[in-house]
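**Q** Listed after this line are the structures, all set down as structure tokens.
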Structure I
Amino acid sequence: MLGAIAGDVIGSVYEGTRRNVKTPYFYPLFDPCCRPTDDTVLTVAVADSLLHGDDLTDKLKEYVRLYPRAGYGGNFLRWALSLSRAPYGSYGNGSAMRVSPVGHAYPNLETVLHHAKRTAEVTHNHPEGIKGAQATAACVFLARTGASKEDIRDYVARTFHYDLDRSLDAIRAVYTFDVSCQGSVPEAIIAFLESTDYEDAVRKAISLGGDSDTIACITGGIAEAFYGEMPPAIWKHVWDLLDPRVCGIVHEFLDRYLPGWYR
């Protein structure tokens, strides 16, 4: 989960066509203006719900009230501030960027897929929104349980019918801003598949352009699960940017599901 948060933070200054960088060789890794965005807030809300058994609809709305200026999408924000508890048919990548805790919290792939669907459909009940969340959570689960990159590629392509045979170079040349699951989750997975370590994965995700913080959030969650603990210089920098409430939930989640990490 901390890998997803770090991807969001690093990518936060590069979101949108005017701020995109089309190279993984940007410096410094942490721009002085980097910050946690809605991707971090809602990832932590999902983790909080998993830890304490709270209703996810209530938890998402609670976190929006706690962090009202995190940069939420318009449809989600209107839903979160309304009295409605009904989903609104979204296929946006918000379902995928918040799901990484699910990939760590359950002992088998079937259960991971079930709960990924559950976390998506409170808002993103469109089939593509559910698929994006399930594909991301499945990648995290497979990565943390020792699957190879080829195994992950084959499973995702076969199960979710994403085209993962494209190269990052080919995607980067034509990629534009796309907040749909179907237009960003496969690209995030490909960035992970072509990476050599955690930092390289996040850099490559951001280099695609588009919705950079969310793509890096999705890629970062998978990369952390695959490569193991992130470099201390990265996670310590991110930790210093999180407020005490968020730090408490992240710490509790790591203690329960990844004991011994990040000490």
Structure II
Amino acid sequence: MVFAWFGAIFIGLSLGLLGSGGSILTVPMLVYVVGQEEKIAIAGSLLIVAIISFFSAIPYARQNKVDWRSVVMFGIPGMVGAVVGAAAARYVDSATQMLIFSSLMLAAAYLMFKPMKLDDAPHEPRAAWKIATDGLVVGAVTGIVGVGGGFLIIPALVLLGGLSMGLAVGTSLVIITLKSFAGFYEYLYVLDELELTLDWEIIGIFSVLGVLGGWIGGKIGGKLPQQTLRRVFAVFLVLMGMYILYKNLPLLFA
């Protein structure tokens, strides 16, 4: 269990250091280190991600680095998508959910290793319906597999929403908080139908350690080479994604 606590700190640390990506580790930690059933882990991950993102967003909000218009335009459809995705999860078997999850890990690794060219200057905002549609889709992914999706949201806010990178990170954390809470609320009904129970002690410990890790990461992040950190993290995501494929692909054809 000691590995699980270090894992929880690492989740928060990576969020604080990189601004995104850390929450994608929560489900694998809960499934393969703690030993939880997949749907319990996904539901717990949604709440843990929401709590860590909420506390991580506070400094950005205090510094006026949150674009509340984008929170509404992207976040509300994201909440709807998260609820729909969580509701649909009751009809998706656990092996399929984990295969979707591994695909997202590999996609996140690619974006970490070879990030889009996003400068800090404001971009021309795109049509509101495109922003809302993107929020809905990312929210649905959040609901189905329990990831925050910061690695998808930040580029969308810059390229579609017209935000600078400085605003996009803080805005992304608020959006992740909202849609993760929404997805978790719907997942409570899913778990009740399946007669599954959350481990509140694990959720509490992961949340506290994750917030602590996020605070440490935020303090030291500016002193470390971001590109090197992202590439190291990308390699870790590839290894974890391939392991999840190895564990779950045979189950799909069993």
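Just so you know, all these numbers are worked out from the coordinates, no wet-lab data involved. Source: prediction; values computed, not measured. Cβ atoms are built from the backbone, for glycine too; each structure is taken alone.
**Q** Can you tell which of I, II yields -18500 when helix-only ellipticity at 222 nm (-39500 (n - 2.57) for each DSSP H run of 4 or more, over all residues; to 500) is derived from it?
**A** Of the options listed, only I reproduces it.
**Q** Check the numbers for distance in nm of label points 7 Å out along Cα→Cβ at positions 60 and 172 across I, II and tell me which is largest.
**A** I
**Q** Output the label of whichever structure in I, II has the greatest value of Rg/Rh (Cα atoms, Kirkwood Rh), for residues 204-243 alone.
**A** II
**Q** Could you tell me which structure in I, II was used to calculate distance in nm of label points 7 Å out along Cα→Cβ at positions 12 and 180 as 2.9?
**A** Only one of I, II returns 2.9 for distance in nm of label points 7 Å out along Cα→Cβ at positions 12 and 180, namely I.
**Q** Then there is this: Work out relative contact order in percent (Cα under 8 Å, 6 or more apart) for each of structures I, II, then name the structure with the largest result.
**A** Answer by largest value of relative contact order in percent (Cα under 8 Å, 6 or more apart): II.
**Q** Additional query: Name the one structure among I, II that Kirkwood radius over Cα pairs in Å, for residues 132-195 alone of 12.3 was derived from.
**A** Going through each structure in turn, the value belongs to II.
**Q** Taking percent of Cα pairs over 21 Å apart, for residues 44-155 alone as the quantity of interest, name the structure among I, II where it is greatest.
**A** When percent of Cα pairs over 21 Å apart, for residues 44-155 alone is computed for each of I, II, structure II gives the biggest number.
**Q** I would also like to ask the following. Can you rank I, II by Rg/Rh (Cα atoms, Kirkwood Rh), for residues 84-219 alone and just name the one with the largest value?
**A** Once Rg/Rh (Cα atoms, Kirkwood Rh), for residues 84-219 alone is tallied for I, II, the winner is II.
**Q** Now, a different point. If you rank structures I, II by distance in nm of label points 7 Å out along Cα→Cβ at positions 188 and 228, which sits at the top with the largest value?
**A** Top value of distance in nm of label points 7 Å out along Cα→Cβ at positions 188 and 228, among I, II, belongs to structure II.
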